[in-house]
Structure P
Amino acid sequence: MGGDVVADLSHSGLIAVTGADAMAFLQGQLINDIREVSEQHSQLGGACSQKGRLLASFRIIKRADTYYLMLARELLEPLIKRLRLYVLRAKAQLDDVSDEWVTLGFQGEAAASTARAVLGGLPARVDDARQAADLTVVRLHGTPPPRFLSFGPLEASRTLWEALSGIAIPVGAGAWSLTDISAGVPTIRAETSDVFVPQMVNYQALGGVSFTKGCYTGQEIVARTQYLGKLKRRMYRAHLDTGAAPAPGDELYAPSFPGGQSVGRLVSVESSPDGGYEVLAVIQIESAEGDTIHLGDTAGPVLALQSLPYSVDA
């Protein structure tokens, strides 16, 4: 989705992690290297099950001594409950603060120029963060056009919103999700929780997983996939020309695959303003490169594969 847009992202969940041991605790649970997260640098990240599959994906933002995890709201309570099992004696606390902070997304050259005037500058590189006017602003994946996330208290967010909405089109959650799909950034939902190892959703290409940080829950499986195995499935971007709404988790099929077994699943889905649906899908690489991929069964709608804005190592 191109053009200048601004979105209220209050539909997302937000977990605050505080305490003297917050960094050490998160380092032992998340797939990214939390030591690299600062007020000047944000990251994509995730938490895995013992099977090395993503339970949730999120963006991690730091303000002062607090780490904030922004994720699909339906996964917030399950993730807090699971992470609290590992706190034990660590001085770390996890809280749902979804309704205490305001998160905005904005995209486009004019929107960026307006925000730059309001804030006195914007982060230049993907994942860089900047503290300005009581807001934390992060440069997101997906250029061109440039995309940003703003995070902070109500009054400062209102000032930025009023400036942006004068130059950019205010859009809802679905339209903003389209910008994530265009950028090739997946969102794990309830239907796809505990289904994909991080490499299947291209997290190695997005800086969302570290292979050098040491142990964390599920690390052995993730590392084995990286170093000892050959990745057989990865995430693709595609268009689906269908009238029936698909959903995350829906299965995909290829005529040449034996036994009628699934060759993949949808990850992210949003209706396209041009008709049909834009999707991110994890697909068996061999099938994606040598066959047609269908939704539902081998007679279902065909996925028209599109390019991603980044390269993925096989």
Structure Q
Amino acid sequence: MPIRYLSSAFAAVLVSVSVAAGSAQELKIWRHGVLDPKGDAGFSHMIKEGFAEKQGLNIQLFHFKADTQLLQALIAGELDSFEGSPGNDIMAAARGADVKIIGCTWPGLPHVILSRGIASPQDLKGKTVAVGPVGSLPDLLFRILLKQANIPLSDVRVSSVGNDVDRYKALVGKVVDAAVVSNEFVPVMQKENLTLLAAARDFAPEFARLCIQATGATLKARPDEASRYMAAQIASLRYAVAHRDQTLALTRKLTHEKDDDPRAGYIFDWAVTTKSLDPEVRIPVDKLDYIQKQLLITGNLQMQFDVKKMVDPSVREKALKLLEN
């Protein structure tokens, strides 16, 4: 190739690279926390499949084992937002923490309590049960079950064990007698001789699983980016529920599950059929109020708190307008 043509081609490449670099630099970083990937990870990670970039964001996802860790990272300024259980955050807001709920992705509960040789909640006395850290969703759900069964917490050996996968492994390994986990393990529990002791949606029917939280300070300082993050979140979830194969493929990529593993497909179909996942990311204030009342019953909350004080619907409203354009 003549030198003049080579130079021309090289210049074109430089221009192309320069434009791409400029575009990448224009993307605003948004740091978002999620729980460790498991059978439903395709929903929470779909936002990185081009949806954030379309809204001008470079979204960085950080994984945590428990909701309590997510809240700590948010308060410490290490995250701009996170998707976690609203229970612990309601307790924090009631104590004056600057936490705002801007939408809820999972208004329904997939959690179950699996056990080995335990026939009823009353038989939990003297048993060891794997939950999460105090204040986490698995911990709160187990406390609600004990209250309803009139079993003092002191009658049960409660063990704080990592994430859902860790708790399931502890149960399979006979380290514990029961465990609070996602229902994605239901289709594989029989081969491990496990039984379904209770389903959270039966004993805590109005308890929302996951909401998106941010600090009021972040929402005030970065309102445009917050609404763009929410627009990307809604668009990605709309896509995820409408594209089962792509969502399952993303989940398996993240969890390294084999194609014949039934867990991802089970929880996807369950979530969509029961409408336990809301791609519109609405804020079910009635469910948040229900959670607050349960926290009072379990003793996690000492005084009644008006959850409306920690709800900010404006971010979602602006996001919907962005998606209309």
Item to complete: Given a value of 2.3 for distance in nm of label points 7 Å out along Cα→Cβ at positions 99 and 203, point me to the structure among P, Q it was derived from.
Response: Q
Worksheet item: From which structure (P, Q) was helix-only ellipticity at 222 nm (-39500 (n - 2.57) for each DSSP H run of 4 or more, over all residues; to 500) calculated, if the value obtained is -6000?
Response: P
Worksheet item: For relative contact order in percent (Cα under 8 Å, 6 or more apart), which of the structures P, Q scores highest?
Response: Q
Worksheet entry | Value 156, calculated as volume of the Cα convex hull per residue in Å³, assigned to which of P, Q | Q
Response to the item:
If you rank structures P, Q by mean count of other Cβ atoms within 10 Å over residues 35-42, the highest one is Q
Worksheet entry | Of the structures P, Q, the one that 2.0 was derived from, the read-out being distance in nm of label points 7 Å out along Cα→Cβ at positions 75 and 123 | P
Worksheet entry | With semi-axes √(5λ) of the Cα gyration tensor in Å, for residues 91-130 alone derived as 34, 16, 7, matching label from P, Q | Q
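No lab work stands behind these numbers, since they all come straight from the coordinates. Since the structure is predicted, the reported quantities are computational estimates derived from the model, not experimental observations. Cβ atoms are built from the backbone, for glycine too; each structure is taken alone.
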